[in-house]
Structure formats: structure tokens, C-alpha cells
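The next part holds the structures, each set out as C-alpha cells.
The numbers here are math on the coordinates, done by the rules we state, and not lab data. Only a predicted model underlies this, so the values are computations on that prediction, with no experimental measurement involved. Cβ atoms are built from the backbone, for glycine too; each structure is taken alone.
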Structure P
Amino acid sequence: EKERTYRGFNFFDSRDLSVLEAISKGEYMTFGIQGKQIRQHLPKITPSAMTRIFKRLKVHGLIEKIPGSYKYLITALGKEIIAAGLSIKNLILVPALTS
């Protein structure tokens with residue numbers, strides 16, 4: 001059986017960026033996050049699309065499922081990657097491209 005591949009996340013893609021910004025909110029760091037909470041911030045995302053997004057996040061090691069619940073926690077790796085990616089984009093790349 002072939003293993004499925006999942007595309008990465010692009011900090012310049014508006015949809016990927018909005019998802020990464022939404023899951024990195026401080027309110028979700030301690031108690032976890034559910035798809036319906038993300039969809040409140042991003043109403044155009046359907047429940048099935050959110051499931052696929054969570055699968056991509058999980059496959060890439062950015063989130064992990066809380067056993068016995070419908071919630072996910074951002075991993076230490078996820079926190080580092082999202083923070084670094086957003087910082088590089090907002091503090092270095094965007095100003096360099098606009099000047």
C-alpha cells in the first residue's frame with residue numbers, strides 16, 4: 001500500500017497563514033483546540049476541510065491529539081515553527097519586499 005503524502009504549510013498562502021495564526025492563539029495553548037473553535041475564526045472553512053487541515057498539522061508534527069477527547073494540543077515543535085515562520089515573514093521578508 002502506498003503511503004499518502006501531505007503538502008506542507010506556506011506562510012505566504014492566505015489560507016494556510018490564517019489557520020496557523022488561529023491555532024497559535026494563546027487561549028488554545030493550555031486546554032487544546034477543536035475544529036469548531038478554529039471555524040469560528042475562519043467561517044469559510046467547512047468541517048471536512050478542517051479535518052483535512054488537522055490531519056496535515058498532525059502529520060507534520062505541529063499538533064497532537066489529546067487522548068479520549070476531540071481536542072488537539074500544539075506541540076513544542078509546532079510552537080517553535082509557527083512562531084519562527086511568522087516572525088521571519090513579518091519582521092524580515094515582508095519589509096524587505098516592500099522597500
Structure Q
Amino acid sequence: VRPVYHAWSAFSRLTKQGDTVRRCDSTHPGHVSGAYAGDTLFWVNESDQAVEVRVQGAQPREVRIMTEDSLAGDRECGAVAPLEEGRFTAPPKSFGYAMS
């Protein structure tokens with residue numbers, strides 16, 4: 001199963017028809033991108049380096065982080081990490097989501 005399956009699977013499960021989609025501004029453009037769909041932040045770190053991500057304007061308590069090495073099965077996979085002061089470290093070539 002390819003990583004895009006897991007990204008699409010999470011997006012399909014965690015959004016509903018009519019959710020408002022909002023693009024997020026990034027201080028690491030070209031590396032980290034994000035968008036909100038409803039109350040869920042979806043993000044991706046496309047760089048070859050770990051990047052600290054700071055979430056502003058929302059209060060998610062934890063983030064699910066997925067890398068190619070952590071993908072398994074067809075539902076929840078990856079690691080769940082707490083946000084500390086709205087921050088988490090996105091590993092290289094990772095993606096995931098945080099729910100408010």
C-alpha cells in the first residue's frame with residue numbers, strides 16, 4: 001500500500017461533505033504545507049529534514065505522524081504525539097493530521 005492511500009484514507013474518514021477547507025500559511029514554504037478541512041489540520045513535510053511545526057489558531061492536543069516506515073494496515077497507523085505549546089516535530093518526508 002502506497003503512502004498516498006493512507007493520506008487519502010485519513011482525509012476521507014475525517015472530513016464530511018460541506019466542510020470548509022482553509023489553506024494554512026507556512027514559515028517553511030516548499031517544505032511544510034497544511035490545510036484545515038472542518039476541524040482537522042492535515043499537514044505534510046516534504047523536506048529531507050525534520051521540521052518543528054507550530055500550530056496557531058487551533059488547540060489540537062495531539063497529532064498523528066506518519067512516515068513510509070510507520071505505515072501498516074488500512075486504518076490508524078503511524079505515531080500519536082502530544083503537542084507541547086502547540087508544537088511538534090515533523091520527521092522528514094512525513095504527513096499526518098491533528099484534530100481540534
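Looking at structures P, Q, which one was distance in nm of label points 7 Å out along Cα→Cβ at positions 18 and 90 calculated from, given that it came out as 1.8? For distance in nm of label points 7 Å out along Cα→Cβ at positions 18 and 90, the value 1.8 is produced by structure P.
Comparing relative contact order in percent (Cα under 8 Å, 6 or more apart) across structures P, Q, the highest figure is found for Q.
Please state which of the structures P, Q yields 23, 16, 14 when semi-axes √(5λ) of the Cα gyration tensor in Å is computed from it.
Numbers: P: 23, 16, 14; Q: 18, 17, 13.
Value 23, 16, 14 for semi-axes √(5λ) of the Cα gyration tensor in Å corresponds to P out of P, Q.
One of P, Q was used to compute helix-only ellipticity at 222 nm (-39500 (n - 2.57) for each DSSP H run of 4 or more, over all residues; to 500), and the answer was -14500. Which one was it? For helix-only ellipticity at 222 nm (-39500 (n - 2.57) for each DSSP H run of 4 or more, over all residues; to 500), the value -14500 is produced by structure P.
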